[in-house]
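Structures for review follow.
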Structure I
Amino acid sequence: MDAPRSEKTRLDEAARAGWLYFVAGNTQDEIARKLKVSRPTAQRLVSLALSERLITFRLDHPIAACMALAASLAARFNLSFCEVVPADPAAPDNLTLGIAESAAAFLEQRLRASEPLVVAIGTGRTLRAAVDGMPRMKCHQHKLVSLVGHISMQGSASFFDVLARLSDLTEAPHYPMPLPVVVPSRDQRDQLLRLEPVIRVIELGEAADVTLVGVGRMDESAPLHLDGFISAEELAEMRRLGAVGEVTGWAFDAAGRIIETGTNERLTSVPRAIPPPRLVVGVAQGTGKVLPIHAALRGEILNGLITNETTARSLLDLG
């Protein structure tokens, strides 16, 4: 029987087992012999290396089909940046696999720049998965700013807040939007937006060198509703007004026009400049996201996109 191990020793051995298996190409029997453990323990150590993200993978070979799709999307929608990743045909439609890793690489590349940058971040499940895939870095020269709050009117916070987690990983100063996403009245919103800390966040968000956002649906699976930021009645009203999607809470119709009434009148998110003066990259995929992504591209809410090949083909089919 293998001797008991401390947590640090266990992770050390997991990292060594992961390296031996994935990098050096050893079999599990060979790992067991080299680490002087049983074969089942070697197997568990390799699995632990993956589950604890001690070993990560990044596909560096450019797949021709994905590159062609990205070029077609960039030409069709006049995009400054477009990346299309492979799709797993057997994976659930809402799985963030692939695009989260691509978004993490996008962020990491920009945060490694020595010149100070302001990086604006939205929120949501895909962006949270992307940030969870980031390495620890020292990026004191940059500033991170949130484009949207993550608090409901009941005071609950979204689990999918991204900014604090990214700041923790990069040690970059961060500027959260200290407000509920939607407030009860337009007058109340206007008063809150005049607060000095909020003005500072809005100024930073509007001047961001690069922005990364999710693209939300406005159907029964709308994250704004599921996360408690708007009620079922408010969602129904926005759908009656033609909303098909949202970016940082700003709901838009199928032509990509920001809706002027409804919850948009009471939204505290940083205002959207259309077309954006600098790079704004949407990160989204899936059948249910095709119409919202297409509308956001048509309306020039985004000028960059990270998606997968199945979604890319559907976007091109819509014209």
Structure II
Amino acid sequence: MKLLTIETADGGHPGVIVADGEVLDLARAPEAILRGGRQPASVRNILEGGEESLEGLRGVVAAAEGRLDELRETGSVKALSDCRLLPPVPDRWLVFSVGMNYGRQFAEMGNTPAPEMPSGFIKTRDSLLGSGRAIPVPPQCPDMVDYEGELCFVFGRTCHNVGADEAMDYVAGYTIANDVSARNWIPDIRAGTPPFGPIHGWERKIMGKNLPGFTPCGPFVVTKDEVPDPHGLHLQTRLNGVVMQDTGTDDLIFGIAEIVSHFSRWYRFHPGDIVTTGSLSGLGVGRNPPVFMKSGDRIEIEIEGLGVLENTLEPA
């Protein structure tokens, strides 16, 4: 299934894709479609219910697909193009981003050695943005805004201190993110006087990923039963229609199970929390000359089976 959140006048409504790619607004679904169940409050609420909740929702989808004409008339089902989207799970507890995790990216960085363990950082909720929305270009650092197309996984169970052998049991599904990055402070890491110069440079680099709207994600959470192998997906990033990233998730250095096992030693993840898995080669900062995004640009990230995350850029 493909779960999403629709922006409406009375807040975000959980939705699910039905036949022909249309959207069933679960907050407006009639009782006959819900088959005696209750209307879910949010996508996170669906995930918190575990596999029982997802199985019940599959029954709702089947019932809806038998009455699509009626549901279109009542406005419970509408075209995806008619929906304004929020991030698939806008009310998640934690957004966590793994970095330096694709082999070919290190080759692009002058054959830098791969890390011995995963590296990551927390991103703010305020950085989240839905597909189809405008990424605000910050006036304080508008000139080095880079894209990072990334596969993400979404937790379906509370997860803390679990082993790699059980880690995938905690994953509910997958989505796409653009880990947008203001690159202005990369030179500070290299040129700063040790010990604090590089440390402060790295901090500013991370803060350059946490500006408002700098984590577009979506358009859906695709449940894991529809993604047999998340480590075998094709990803392509297009800037104004020009392909910038074009490779596969088979290049991951640390797989999803390793990521879950490593970081759950410290963090307690909750249903709906999203983890980005790192950016592939082809970044704007790694090109000669560098290519950065600017106001008026259109950025699309497509991952096989997960849809297309697309955004434009405009002045903040």
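Given a value of 3.0 for distance in nm of label points 7 Å out along Cα→Cβ at positions 68 and 100, calculated from one of I, II, which structure does it belong to? The partial results should precede the final answer.
Numbers: I: 3.0; II: 4.9.
This figure was derived from I.
Given a computed value of 3.1 for distance in nm of label points 7 Å out along Cα→Cβ at positions 124 and 300, which structure among I, II does it belong to?
It must be structure II, since only it matches.
For semi-axes √(5λ) of the Cα gyration tensor in Å, the calculated result is 34, 22, 17, so let me know which of I, II that is.
Here the read-out was taken from II.
Relative contact order in percent (Cα under 8 Å, 6 or more apart) computed as 18: which structure among I, II?
The correct label is I.
When mean count of other Cβ atoms within 10 Å over residues 116-123 is calculated, the result is 22.6; to which of the structures I, II does this value belong? Intermediate results must be reported in sequence, preceding the final value.
Numbers: I: 22.6; II: 14.5.
Value 22.6 for mean count of other Cβ atoms within 10 Å over residues 116-123 corresponds to I out of I, II.
Assuming -11500 is helix-only ellipticity at 222 nm (-39500 (n - 2.57) for each DSSP H run of 4 or more, over all residues; to 500) as calculated from a single structure, say which of I, II it is.
Derived from the structure labelled I.
A value of 67 was computed for percent of Cα pairs over 13 Å apart, for residues 244-291 alone; which of I, II is the source structure?
Traced to structure II.
Given a value of 5.7 for distance in nm of label points 7 Å out along Cα→Cβ at positions 20 and 180, calculated from one of I, II, which structure does it belong to?
I
If P(r) over Cα pairs in 10 Å bins from 0, in percent, for residues 52-139 alone comes out at 12, 22, 28, 22, 13, 4 when worked out from the coordinates, which of I, II was used? If you can, show how the numbers build up before the last one.
On the way: I: 14, 40, 38, 7, 0; II: 12, 22, 28, 22, 13, 4.
The read-out was computed on structure II.
Throughout, read-outs are computed from the coordinates displayed, never taken from laboratory work. As the structure is a prediction and not an experimental result, all values here were calculated from the model. Cβ atoms are built from the backbone, for glycine too; each structure is taken alone.
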